[in-house]
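The structures come next, written out as structure tokens.
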Structure I
Amino acid sequence: MRFQDLLAYRKGFELSMKLFNLSKSFPKEEAYSLTDQLRRSSRSVCANMAEAYRKRLYPKHFLSKLTDCDAENSETQT
């Protein structure tokens, strides 16, 4: 199994792409603040999930990366 096959990864990636496309319609003055931060935090969820999957044999590191996913997800929601 690959991390790309995980339901959570697929949903996170899909949401990240939707947010990216939605952010294209944001005002130009937000390009270097809200738009940039939203794009980076939403992409980071999937990136951390991929890293967690690779570290799944090391429970503490795995949990740490999943905690990072949760933190980035919360940042995106905010």
Structure II
Amino acid sequence: MNHFTSDVIQALVKKEDITEIFRSHLEIAVNTLLQTELIAFLDYEKYDRLGFNSGNSRNGSYSRTLKMEYGELKISIPLD
């Protein structure tokens, strides 16, 4: 969640709606969390040589849209 505080402060100074800032940072946080969880589950980083022919590899992802109070979040769910 890079620059969350500064984005909120800038929006408040400009008297903009901060809902989009919350939505975008929440979307980034959820997608990052899912990628980190996959790294921990597979026990190797993306493009790491350990995953080659291991039988347990990354198989892309599929997207879902979650409707929340801040708007719709586009989530990319990774597959193993």
Structure with the greatest value (metric percent of Cα pairs over 19 Å apart, set I, II):
II
Could you figure out which one of I, II the value -25000 for helix-only ellipticity at 222 nm (-39500 (n - 2.57) for each DSSP H run of 4 or more, over all residues; to 500) was computed from?
I
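Computed from the coordinates by the stated procedures, all read-outs in this text should not be read as laboratory data. Model, not experiment: these values are computed from the prediction.
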